[in-house]
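Undergrad: So, here come the structures, one by one.
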Structure I
Amino acid sequence: MSDPDPTTGLIPTAESDDTPYSFQLLLSTVSLIVRVPAWLFFSLPPFRPRKTWNWKKAFNVQLIRHILTSPRRGGTNHKALATDIPPECTAVWIKGVDESLIQGDLTKYVSKAGVKPLPRLPGYWRHLSGQGRLLGSSPPINAEEKVILFFHGGAYVSLSAAPNDPTQGITRGTLSFVAKQSLNLQRILSVEYRLTTLTSPPSNPFPTALLDALSGYSYLINEVGFNPSNIIVMGDSAGGNLALALVRYLVKTPSTGLKPPGGLILHSPWSDMGISHRGPGTSIAEFVHSDYLSGEGDGPARAFTSPWGFEAIADSDPYFSPASLSLLKDEVKGMFDGFPKTFITAGGAERILDSIKTLDARMAADLGRENVTYFQGLDAVHDFTVFPWAEPERSQALDAIAHWFANL
């Protein structure tokens, strides 16, 4: 049986041997029982990585770090809709993107990777609680209705768009907070894009997820009937990387007829897959104890970039790493021309903070600071808007997004 990836703890998705998996899961459970007392001890004030943290934050960071490095089943089912759908959600099939929309840069990427659109893929609508549910295909209720297209995180190799996934805490929180400031957001669509596998060779490398993201965007415009200016694309972590890639493609390829969205929300976006932000004194090195992201392994990034090779493209292509410090000045200038107004969140204690700051600076240089809003949660971890215990930073960020949204 393959070992778990050092960064994500995932077992390659092709594994089907239940006995070794069960044994590893047993070891992980035993380890958890042994570690809990130690975590409680190191959650006491003298040992907390950040003085502003309470014991609950300190404990939960250690717990999540353990969960992420434990064996788990990888992959999602793209041939069936999830069945455990809560009342405020609806499941729909999204038609795969028409091949006529695959143009320019994407044509070259698709050819190199040997990937193609699915006939259909799952999508999940989350509706504003307390409101009458709209059917998945219901047109906008009025000309002012806005919609969020959401891409979940998980290093492109894990997690899901299904309503019970942990990352859906972002969609729940966003709907709730925006409703306090604006009546124009009633629902969010999460797309179940295909995950890259950690097998050899990997399945579903780049640009597979981009094809699926484009399917979701086209669905909102061509089937549901939203104006692109009323679509806000949102993603967390790897989903933020995907959101950036989608908008980049739409901006660079006007011949598709799909105009760019009216806004972009990026939660702890993974914006440098390469190694340019690593080394002594960086947030990757200094914040290893204050974040749940652990290890230096490049397993997910290497799988995602496999058709080209990690070393050949991870640091040098804006679709993969728009914040890479290895990009030439001529490549950086104007990189974000044509992008919509953007809101970026980052945790002050997260390991990829430096690359997020680089991304923010580059976007502000191209778009103007007035069009790029940056929120940094004090001593917050990676993707802190997912977690109910990450307060008050989570509520502060979501409230700021609500105000930003109301003024789009």
Structure II
Amino acid sequence: MRPSFQPDRLARLRDWADAYVEREELPCIAVLVGDRDGDCFEHYSGVAGPSAGVIGPDTLLRIYSMTKPVTGVALLQLVEEGALHLDDPIGAYLPELADLRVLTGGSFHGIDSEPARPVTIRHLATHTSGMTYDFFPHDPVASLYRDAGVTGGLPAPKHGTLEQWTRALGQLPLGAQPGVRWQYSVGMDVLGRLVEVLRGRRFGEVVEERILAPLGMRDTAFWAPEERASRLAALHRRKADGGLEVIDPGGAESPLAKPAKIDFGGGGLLSTLSDYARFARALLRGGELDGERILGRKSVELMASNHLPAALTPAQGAAPITSLSSMRWFRGAAFGITVAVTEIPARDGVPGSVGAFGWGGAASTQFWVDPHEGLFALQATQFLPSGTYPLRPQLRALVYQALD
């Protein structure tokens, strides 16, 4: 049965989106709500950039960390084939990560560390590996990442291949023993390298062949080739005086209009709202779309199940996920394989469903899939950083209040 919406209440989404653009808080915004068989609502407001023009369903967008669930599917395809187990140590496949150490202190003379317990594939897929990201300002390990050029894609990495990047990562300490704390990290980028090793091909080629092409996601890739570059949106941030500032103009002038050196599984994809809706719809349908199956139904259930111990699960009393400002809304969450999973909607303070799952991106994009209500929702703009505005709880409230 398709979800039933009240049209006048669903129209509140349009007013909400338009208001962000009219107040000049966001340059543009796109919203799409769909179900198993089609789109129930979509709306586009604002200008995506000098080349891209008015935002629409085919505007190319930086989805950043919404790449992570795509990487999760690529990982689970290997699980389905018996090529690996989630609790296998990553060092069994990537020897450069077999003998990691954990930071315990240090000074200008050097760092102090101790041997780390083995990092497992599950640790990497749930942000509990002890790794971090280079952009956290007060994280001593993040500082070491920056010095070594181990970035998650911005700025452009100094390493020429994902193999070289992973080897550099293997020389750096963890910030905590694996499994001890939740820390947003480059774990999914490491998983991209794992996929490369087991498939014997570049990560982007694997994703194209096994996920994007079967789902008909024709515009999704790790860069924007010439024939698509004109549709690439500009990227914005807020100036000190409150106005919008362009960071990347998009179009053919963007660095993303050149082939990527590294296909980052944690945040490298460009996509469109219409393309990503096909990915979300496939997950809602249990891994299948238009006769093409990218995952088995039980594998999607595994993806959307909590993989955190109680001590790390916000919905079970642990501290909220707070590594990024936008994650403060996940008070009722658990974490699956590359996605957040709603366990106690009431703790988030807005309507929702147990078992809904999804993630967002640094440019203030988001999606979730709700198997209980049979719907999914997408929202996109191109504005850094994510979490500046409460887009996530607002969208959730607006979608659910419109249901009959």
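Read the figures in this text as sums done on the coordinates, not as results from a lab. Every value quoted in this text rests on a predicted model; they were computed, and no experiment measured them. Cβ atoms are built from the backbone, for glycine too; each structure is taken alone.
Undergrad: Identify which of structures I, II gives the largest calculated value of FRET efficiency 1/(1 + (r/R0)^6) of positions 183 and 335 (r between Cβ atoms, R0 = 25 Å, to 0.05).
TA: Largest value of FRET efficiency 1/(1 + (r/R0)^6) of positions 183 and 335 (r between Cβ atoms, R0 = 25 Å, to 0.05): II.
Undergrad: If helix-only ellipticity at 222 nm (-39500 (n - 2.57) for each DSSP H run of 4 or more, over all residues; to 500) is computed to be -10000, which of I, II is the source?
TA: Derived from the structure labelled I.
Undergrad: With distance in nm of label points 7 Å out along Cα→Cβ at positions 223 and 391 coming out at 3.8, pick the structure among I, II it was computed from.
TA: I
Undergrad: By the measure relative contact order in percent (Cα under 8 Å, 6 or more apart), tell me the structure among I, II with the highest figure.
TA: II
Undergrad: Compare distance in nm of label points 7 Å out along Cα→Cβ at positions 119 and 263 across structures I, II and report the one with the greatest value.
TA: Greatest value across I, II: structure I.
Undergrad: Given that Cα extents along the principal axes in Å, derived from a single structure, equals 56, 49, 46, which label among I, II identifies that structure?
TA: Going through each structure in turn, the value belongs to I.
Undergrad: To which of I, II does the computed value 52 (percent of Cα pairs over 23 Å apart, for residues 191-374 alone) belong?
TA: II
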